[in-house]
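Visitor: Take a look at the structures below.
Values quoted throughout were computed directly from the atomic coordinates according to the rules given, and no laboratory measurement underlies them. Remember, it's a predicted structure, so these values are computed and weren't measured experimentally. Cβ atoms are built from the backbone, for glycine too; each structure is taken alone.
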Structure P
Amino acid sequence: MTAVVSIPKKLRDVFELLCKGKIKEGIEQLKAIPGFEAHKAIALAEIAYFQHDFESAMDYDEQALPHHEEWYAGNIVNEHFFAYVRAAIALKCIDRAKRVLTAFLKREQDTKVPANDMDRHKFHVERYQYIIGQHLLKLKGRENLEIYNSPYQVISNGDSMDKFIAQLKKYRPKFLSDSIDGAMYMLNFIYKTGNTTDYVKIYEKFSDKIDDESLHIKASKVYLALKHPEKAKEAIRTLTSKAWFPIEHPQITPMKLWAEDDLQKIMKRDFCKEILYLPKVQNR
């Protein structure tokens, strides 16, 4: 079992450069640093996905993901799996992806761990069994899978704002309904059962101040359902430049966008490259 690897400041600085959208300069510096191949491959995979160089992206992920114990954050594997599967479908590399995912799971199952780590290991193996099982179904052409976030459906006769304001007063009495904190709290519930027009109204009032990245993704999904693709893109731009931040140093792009089925309508090459080159929030 591999231990978490501490990376040097020189490499951390390069990842920050990439995160700022300095891609060409960052890649040159990345290649000049020896070692830390798994960490570097994660960043290079993310660059390749957002450049729609899916063949290279799959190659980099196949190099990096088996070494996921070298970093703490589990969301790297989770988010890269979504992009990997979409790349495999786009390239018609279904059998290749099935082999890689199956081998990943077997490696996890066969990993020997100390007795005092068995509970944690069992939890992770069971989680990977479920996640990889879902991705294998996706590769077989199945839709409406639990882990793939489904498109938003417009709601025109949903719960009233009075209900959400009353809920806010009950559970978050210190938050005002016309404040950013109150808005972020209510938006999560409005998205599920409230009227679409109410979500849009509140989101547009506070969008520049919202630091919950999920609310920008939801806004983008709402705009797509309303057939406003340019507004959907603007919500993702706002997410990228104001709300998204990496948990681990090699994370340089909002990879969670690949988990959203409906967002793939706007995740075309030019827009993905725009997102790649946007400076992101620095909060490491």
Structure Q
Amino acid sequence: MAKAAKVIILDPTSLVGEELVPRLATQAPGLTRQYYHSQASSDHLIVEVGSEAAVVAPLADVGELEDAGLLVITDNPSTSLKEKLANFLAAHRELPCVDLSRPGVLAGPPGFWPLPGENRVLFPDPVLLLPSLMLRALAPLAPRRAFFSVLSPVSTLGGEAIDELAAQAVARLSGEKPKSHVLPTVTAFDAFPYPESSFGRLQNQLKALFPQVETGFHPIFAGVFHAHATWATVALAKPAREAEVRQLLAEGGFVPHRGRKPLTPSQVAGQEKAIAWVLGTSGETVSVWAVGDHLLLQAQAACAAILELIPTSAEQ
């Protein structure tokens, strides 16, 4: 299979694609990029990168991917295309791939970049991002058990879900009956647990990521637009000082929360890093509240993976 030094990005107009594409253009301006969308529509879309616009054609034939040096999947493809993509990737194992879709086109368990010796990465579900980053950061303290309650925003379901939440909020404030087409139910100013089928899949992903840790996990859909929030109770192998926990979280990419005001998801929407608030430690147990914008965190990690995976000639 011919390998041009080119990155093909599927669905650059998805929410995470809109964060990834300009970031990649800034960090690797010489990188050749080509865009397709993988949705059922046959329309041509437009993506803006800096002051330029690029056409996003529908991916009518997976053969268009033959000359890719790397493939990036930013959103769930249409049902008819997903199987073709999966078969194409299985037949071309040498093609590097970064998969941000959920539950994913790539086969196999999810992981975090870097994965030594691998040329592909399937990102975990966005609702698992903060719990996973937290457990990775606290790894030197050997977590044994961890329980997470996660508030998930509607942005995990895409741009149409955000628009519908806004319409629901207006309807409720106006005394009208809100409608629900994209969201599972009326969500504005409300919350509900993830459906059982999704919960099982997420729990299995978390176990695959951290098999050595006994985990409990409660994901909750909340009527907010952007950013996740996680309340974690983690049991360590031995007692740890609060300052030690703060230091490890900072080294793991979290910004420490400072001040007495409560830390809310809206404070981190549009921010590059997650924020962690160590609520306290008691013996081997630590309690942490963290918030983070999953779209920016995913885009950051995906960009780093792309720049390492693409052939070096791509930047020449």
Structure R
Amino acid sequence: MEREQYQVIRKYSFDTDEYYLWIEDENLDFNKFSLVKGETVKMKFDVFVCSRCKNSMNYNYLGLCDDCSLLESDFHIRLNCIFNKDDAMIHNGCTKYSPACGNVNNSKYCFQKYILYIARFQEIIKIGISRKNRKGTFIHRLIEQGLNEAIVINDISSLVEAVNHERWFMQMGYNSSISFNDKLMQLKSSNKLNIEGQIINFSDKIEVFGVSNNYLSSIFTEKMMRERFINNDLTHYSIYPEFEAIHNLKSNEQLSGGKEQISGEIIDIIGSLLIIRKSDNYYLYDLKRIENRILLEGK
């Protein structure tokens, strides 16, 4: 699909005190579109555009159309294992030199050090996995999810081991993801959690935004963690403070691909969640869901 002029929102990103969208123009140059708390924003969108071939497409979290997505078959196999799907090949017996998927090239990704983390968004607890060599940007991942705190188990020997640990926690009733609607409900009815757990002997405690949360260790005790992870260092991250409830917060997640817009005053940005006030109404958006969309107007 050729266009004489266009702008595409390619990525939502942030630094410690700055939130912005990366906008790609027809010359493949990138510019920042800043999102500032307390200021008014107006963005009008059109269709999603593939990040590779530039053709229009339906929403895809990878930013690829169906045809381009087919070219990433190895990546999809790995994702299936990382997401711990029931039909993931990793459950069929997987070793470094004999991977279950039959692709030795995947071994270099799967058989390296991983990180397992137990995290909290208000009252919801989730389990997650990340490669250790992503650790430089790992804290970015925790912030992006809008999490209050996380216990991080370092130096898991491989994806196979990480997935087995994750399944152990999932059998206890914890999920590996938190949906947009679940986050909406938590923000509408937030209760500050003041329970202080027993102090776990963490190898490091990191306060990202100067707050100290210690709720998770009231559930995942020293004894429990050390019995499961005998030789692993544990790091505790305190990230976002407990959120004040916005009882009339509404979902405006109808961003499906037609001509749509976001407009109003930016009240808060929690990870990738954008809270907008328009008149007396409050709306919640996921900024990750507007990536790879044509930007018709932005100011």
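Visitor: Given a value of 1.00 for FRET efficiency 1/(1 + (r/R0)^6) of positions 144 and 248 (r between Cβ atoms, R0 = 30 Å, to 0.05), point me to the structure among P, Q, R it was derived from.
Guide: The value was obtained from structure Q.
Visitor: Give the label, chosen from P, Q, R, of the structure having the highest value of FRET efficiency 1/(1 + (r/R0)^6) of positions 56 and 160 (r between Cβ atoms, R0 = 35 Å, to 0.05). Write out the running numbers ahead of the final one.
Guide: On the way: P: 0.10; Q: 1.00; R: 0.35.
Between P, Q, R, the highest calculated value is found for Q.
Visitor: Using mean count of other Cβ atoms within 10 Å over residues 72-79 for the comparison, can you identify which of P, Q, R gives the largest number?
Guide: Across P, Q, R, mean count of other Cβ atoms within 10 Å over residues 72-79 peaks for Q.
Visitor: Please state which of the structures P, Q, R yields -19000 when helix-only ellipticity at 222 nm (-39500 (n - 2.57) for each DSSP H run of 4 or more, over all residues; to 500) is computed from it.
Guide: P
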